[in-house]
1. With Cα extents along the principal axes in Å derived from the coordinates and found to be 65, 59, 37, which of 1, 2 does the value describe?
2. When Rg and Dmax of the Cα atoms in Å, for residues 305-352 alone is computed for each of 1, 2, which one produces 11.3, 30?
3. With percent of Cα pairs over 17 Å apart, for residues 225-344 alone derived from the coordinates and found to be 71, which of 1, 2 does the value describe?
4. Using the calculated result 1.3 for distance in nm of label points 7 Å out along Cα→Cβ at positions 209 and 265, pick out the matching structure from 1, 2.
5. Thinking only about volume of the Cα convex hull per residue in Å³, for residues 105-160 alone, which of 1, 2 has the largest value?
6. Figure out for me which of the structures 1, 2 the number 2.6 belongs to, where distance in nm of label points 7 Å out along Cα→Cβ at positions 233 and 249 was derived from the coordinates.
7. Computing distance in nm of label points 7 Å out along Cα→Cβ at positions 65 and 217 for each of 1, 2, which one ends up highest?
Structure 1
Amino acid sequence: MDFISKLPGQELSIFSVMSKMAKEQNAINLAQGFPNFDCDPTLIELVHKNMTAGHNQYAPMAGTIQLRNQIAKKIKLLYNIEVDPLSEVTITTGATQAIYNSIQTVVHTGDEVIVIEPAYDSYVPAIKMCGGTAVSYSMKGPDFKINWEKLGAMINSKTKMIIINTPHNPTATRLDQQDLQTLSDLLADTNIYLLSDEVYEHLVYDEQSHISAMQFPDLYKRSFITYSFGKTFHATGWKIGYLVSPPDLTAEFRKIHQFTVFSVNTPVQLALATYMQTPEHYQQLPQFYQQKRDLFLEAMQGSPLKALPSAGTYYTLFDYSAISDKKELDFVTDLTYNAKVAAIPVSAFYADHVENQVIRLCFAKRDDTLLEAARRLSTL
């Protein structure tokens, strides 16, 4: 048959490539962003309790009202904003599905979407799948800041959406109040939508706070905001997240949601709803992960790799330019084979594979894993 691919030239995800390499080389995997420790046994017991209680059939399409109510309460507690759990909160199969369906909701053939790079690798394929064109704005190292004037100059009559990610994967930077206000002013008189990927909202360090798009009324009215329970509660394999969006956009989003996954794992939803009744379960996360970040950075002081600031997420970038002029993919390949530590080349997050001579390491690992990885990296 004469097959025509919708994603011609699409390669295997860099996460799959590096994790496979790590396994083959028996290397410590600091590449893919998942914890190597389990989630709270209390949460696992709650899932089991709901399964044995018979809650194993379809949940409502938009999600159980118990979980949506708890999400609305969390938003009120953290941001002092009231959202309607019935019309503004939708439970999704991970944040990636929320991202994909948000793009599908508004982007049509010929539309342009501004993607700020380095960018999470699911954005561009989702844009292509609905006939849109991804337009790249490239942040440069070592600070990876956005020049909003330059980004604004990229907006034209075809621009349908802008995608932001804060705290940012892979650079571990975050957008502050001024960044979001500038973006709000930039979009004020436009019909451009915003996709705000905020899956690391709880992982912000050094006594700083996460700034959400929903805190800016002109941004929120045009926003699809995505979150991840997997990132929050150390259970990435459960693939459960949610979308917060104003009622008119939520209604359109759900038209697509109901025909892609329809609904999400019922016992996990009910377990999370009970678990979230104790706010400390998410409020203590900044301290928990900052301890791991600081432990890893201190242990890495003996390494020739230079750490860049990590303001959020559970990643840190390291500059290797002092010891090698290799391209990033070649450097992380050598690292996996020789030092037995797997990392991610940041160039993989750019459409044009921009080289900054930096790699991303994940510190969402047990302390002993981090210390052993640092020991190996200190021998470079």
Structure 2
Amino acid sequence: MYNDVISFIRKTFNTPSDFIPLHEPRFIGNEKKYVMDTIDSTFVSSVGQYVDRFEGMMREYTGAKHAIAVVNGTAALHISLILAGVKKDDLVITQALSFIATSNAISYIGAEPVFIDVDPKRLGMSADALRTFLINVELINGIAIHKPTGRKIAACVPMHTFGHPVEIDTIVSLCTKYNIPVVEDAAESLGSTYKGQQTGTFGLLGTYSFNGNKTITCGGGGIIVTNDDKLGELAKHLTTQAKVPHRWEYVHDYIGYNYRCPNLNSALACAQLEQLDIFIENKRITANKYKTFFNQPNINFIGEPEHSKSNYWLNAILLPTYEERNMFLTETNNQQVMTRPIWALMHRLDMFKHCIHDGLATSIDIENRLVNIPSSVIL
């Protein structure tokens, strides 16, 4: 079986013998031109025309009123949680099946994640699991209080895993009943839609990542989006060291952060954004090939869920058992086809072992059986 899979992947990626990475960037547009424009202008740091253009392109693409470019997706999450009102010792609902950046951003504030199980078809936060958890929450003077601990629940951060949208409208609706703001972690789902709307635009704030392994990249880079005018302005202010505008004086009115995305990276991002729809269509063709090939009882390909259009950032399959997952990982990587397991569940890590969770039965099953397979744009 493993040799058949490896042969199929090699044929799909037109690579008979060389190493096949999991997801590598493609620079086939105006990347060099725009970067050289930036170098020639000497405006390579956080001021420049490409920063403004990057933000404008993201507003147009997502439909959000405000888009604020930052250094990476983790910084975007950190600032968004601050803007949402999260404070030290608050609880923030999220998922254990996620890259650690989500929980790290919560921890930067001194808040603590609460881990909710995921939907087996979407791989992101389960709306049903959230509904069950919220039975233990009550509104006291307009504040959501976790009854067993008496602590404030300050935000909810669902993540659209591998580009597959969660039931974000239901999640937002459930949280709204308890005055819990939603900050969407759309780091992996730029270009994915749920019921025709871009992921990242349902909550109070949304965040994206442009890391080197994402669908499009600018080396690092992140974006905060929101439709709230006040939060949009404050996000830009806080990410630029909270400096009060003046031609020469240095006056700061908040604790600010050096989080602004450089013009150099923004130039790369603009060129990549011009190709985003083409890249997604290319990746969806590859995903459909995988879906057809893995139409067999012993391997389950993760397809896009109902009411969704996925960008298929990383394709994923479920093997029957933990042992077969490990055999698959060993054999493919031994033959220079890069595959990897999903992240270790957050509640297993030493710094999060004490955190509240709901048992995470589905997350544990997925952790034991899921493998990511090569997903680059095919030239």
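Coordinate-derived values only; no laboratory data. Fair warning: this is a prediction, and the values are worked out from it, not measured in the lab. Cβ atoms are built from the backbone, for glycine too; each structure is taken alone.
1. The read-out comes from structure 2.
2. This figure was derived from 1.
3. Value 71 for percent of Cα pairs over 17 Å apart, for residues 225-344 alone corresponds to 1 out of 1, 2.
4. 2
5. Evaluating volume of the Cα convex hull per residue in Å³, for residues 105-160 alone on every structure, the highest lands on 2.
6. So the calculation was done on 1.
7. 2
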